[in-house]
Structure P
């Protein structure tokens, strides 16, 4: 399908039924790519996501001397020596948050200078807590704006010791330290400075991947991890489908009264966003208050679904959404209010959705600014399943994590009309 500058979704008027295989998990793919790159030997990663974010990660480790082959659409074969080489130029990572944060810590293992950079969106996303933690360990690192670009003067190894980090803004900072720490010169203890952490379930994903590649991690208390200096061993690793991508299909199913087979049961996912399935299944009787702190990437899906709920929904615990690919709290409020004024409203860092099931079937022309954010584009497409006139601007931004999203909707019978806005 030729994705143009805008796509208008035509409400199907029938239940969506069919079989759709979600892409591999972005979160797990980028973790596995880095761990395989740090391992000595050849690892085969199957079920992997091939998208903008994972392409940036693969290109970055290639630039540091790792061989990454792609024998098919869902496989990476990664061959490394257990050491990363200094890249000849800055690592450009687009707006890939996982790749940027993970590689900032891993760059300490390089014997030489590494510059980690991204596009104009990434250059607005904070990285100061990770930079400060690396400095506390003795790593020479500099990020003048508190956002990328970051310059790391690696010394060929990760320092041993104890470090404290504020993980409240993003769990990716903690994951970055954990993964690099297994290549330390001695044991590394990583402790949270507060009880709050953005989506703790993603730490569990990190630990599971690390252990699959031979790391040894213990947890003396709920806020501290001790990582032994084991390094990593090459392994074959199966990546599960992306739970965040699955939320759009689960929502499409309940919005249209359909049945979409994803080939994997909701309970089989290990990713935090899979918790959203229980909430989606309660539609049109969603809870009055939804805490998004541990399923942040599912909130755009739930917010658009909430527009058609029987009663209003308040989303709390979502302040971290303001520092994602865009300010998602603001983008959701703006997009919902383009559909109908007041449908979405910011109250502090909360999002209030003034639900109205009578919206369904109406013609409410609205051009939705995706803000170059894949999750804003994909979630507002769901509104187009029930409303006439929903147009998504910059639809190609879904390539960040789900390049086949529009094809998936079309395969279920959804008509998409392309053109200039």
Structure Q
């Protein structure tokens, strides 16, 4: 059918519009990166083989601007990472790998509890390596979003490790950002720091626990770890203490803090030495306080966030037999352990919410269900998993079911509106 004369002006106008460029595909982007990869030591055949058919993953772009270490209240963050289950499992790992950990300490100078604490926080002792196909994640981040140059370097490093035989591409998964293995090394860190501790000719942080734990100790030693010294101590501040000078970079001699009345929370003496120490107040003046030393900085370098470094340090203390924090966090609604999170999810499922797996991971569907329940109970509907909503749902679940009366009451005594459903 030919256009009528009345339609021709509109069609001519459309033809005059500039063409809209198609959105570049991942394949097209990777084709432009191939010369850079070859210039940085990636074999051409390796590039062609392992970039063919990679699938763009928009989910990693969403994660790029969301990191729980910086967005989650510290009492929530630590409640899930330093819980009784992780402590018990860590102590079991200390016993199971005692000989190996002693050998690692002898070579690299890092104590077993600290190495195992990193292992526990990073992969739950090898249980959770991540679920993202590593090459697909790094390829996507190399072509979109911010920090593309950084992620291109990580993609190239991964391919060099595959070519060298240290890694197998089959089933290689990790975090959204490309960290992988038992202790979640980034590929470029793997290339620089990983060691072949089991002597099989490969630096295998995915399949070899000895290689992974020794490489972690090697990382900490090279980051400035000082053998035989503590990471720091929980401390108590005297009444009226001026806490304006705090933070990891504001170091003073330990004698300075002792002179101002700072004492260890466990009652042990705090030596008035010249050791540089910084005061940390991660939740402000009313929360727990810490004096930290150089070994804390080494832990911090593993993942540059105060909450993360504290999780490693506090878990290591618990693995050594410590009782945990003395001071309370300044909140009336503390965080949940992983066991409590699973219990909360089970209660949500029992109330008819579809949240997916009951796995202790509070994701978007769990938060949406929590917001509904919080609104129903007249609470702030923020979707946060805390002790208050857990206690409320526990109480409702434990309440005895209402039983019908023995005799039907007269019709005029029945309520006009039915009671709200539970």
Structure R
């Protein structure tokens, strides 16, 4: 990569030196804030969200996330506006986004139009600022708020207009190529994850011997099972109990992705749910016992615990009998059974479902002999280790590509790399 022939000190600690012919200009020259709100016309606007993937349309119908009762104070966003989150700067995953669509966004954000500078260059520059958390010297208070006046007074490096266009064209091209590679790897990740889940679901309902005699299970979406396996219900294995009064034990979470885990009480992301000061009503669960979030069982929020600790008093805690606990965990958390938890849960309000104790115990289960249970666990452990190893490598490559893209953007928009002479291939 080529560097510029001469540099000068920018006077900005994180930025360091910039090319000699670049200007340093106040941010306020280029931005005009817009505080227009949607009022009673919210229904006319597309709801937007500021994410690490940019400004995207938010899906209200999915029910995911929190929504206000009213959208009256949401701000109007026009295509080409740039959006900043100027509070909780260190904790916010992405503080800047350039919108390509009209819509509305929370009134807590600042919405600006851009003039006198290439808007895409401006956006790329503030992606670099965001990644470096370079707004830290500007914020104040517990919420780490950057006041608009201070933000407007920020000095930013500005190349000549033609150079801005070249930088944008170069970064667009390189970013697209990197994004294509990332998408390819993410598709491979998805395929591997689906392959793993499909194989687990197959062996916990069909067994390991492809030549074994089969019989109809009588369960619609399970179909045939080995003739010597037993069709039962969860009541055969589960005994609900409630052991409270252990507030000093480790706090556990019951998750869809990982089952029962130790809750990280220091993580802001993991503690969006309220934790009371008094945990004496929380339920104790031992290693090898089963915990289930009855309101989210239909999403797969249940599992056999590998830890001793306490879970929410709203959860079911169960002793497990008459079955290998490791087998029960891999089987019940497989795709073969998640549909039962949806079928047996009852809707109580929008987005909320409840699984009664009797419904839980009535869920069907196919049981292999104990020797086969342990053989299946061993097989699943083996294939999971192999697939997870590939998945880990793919994730590492994705992380590297993402970091490389961000580093490239930062180096180019801050003048550490000169791309003026780079010929950019035309897109086919």
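Just so you know, all these numbers are worked out from the coordinates, no wet-lab data involved. Keep in mind the model is a prediction, meaning the values are calculated, not measured. Cβ atoms are built from the backbone, for glycine too; each structure is taken alone.
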With percent of Cα pairs over 41 Å apart derived as 36, matching label from P, Q, R: R
Comparison of P, Q, R - label where FRET efficiency 1/(1 + (r/R0)^6) of positions 201 and 393 (r between Cβ atoms, R0 = 30 Å, to 0.05) is highest: R
Entry that produces 0.40 once FRET efficiency 1/(1 + (r/R0)^6) of positions 193 and 337 (r between Cβ atoms, R0 = 30 Å, to 0.05) is calculated, selected from P, Q, R: Q
Test item: mean projected area of the Cα convex hull in nm², for residues 41-256 alone calculated as 12.4, pick one of P, Q, R: P
helix-only ellipticity at 222 nm (-39500 (n - 2.57) for each DSSP H run of 4 or more, over all residues; to 500) derived as -10500 - corresponding label from P, Q, R: R
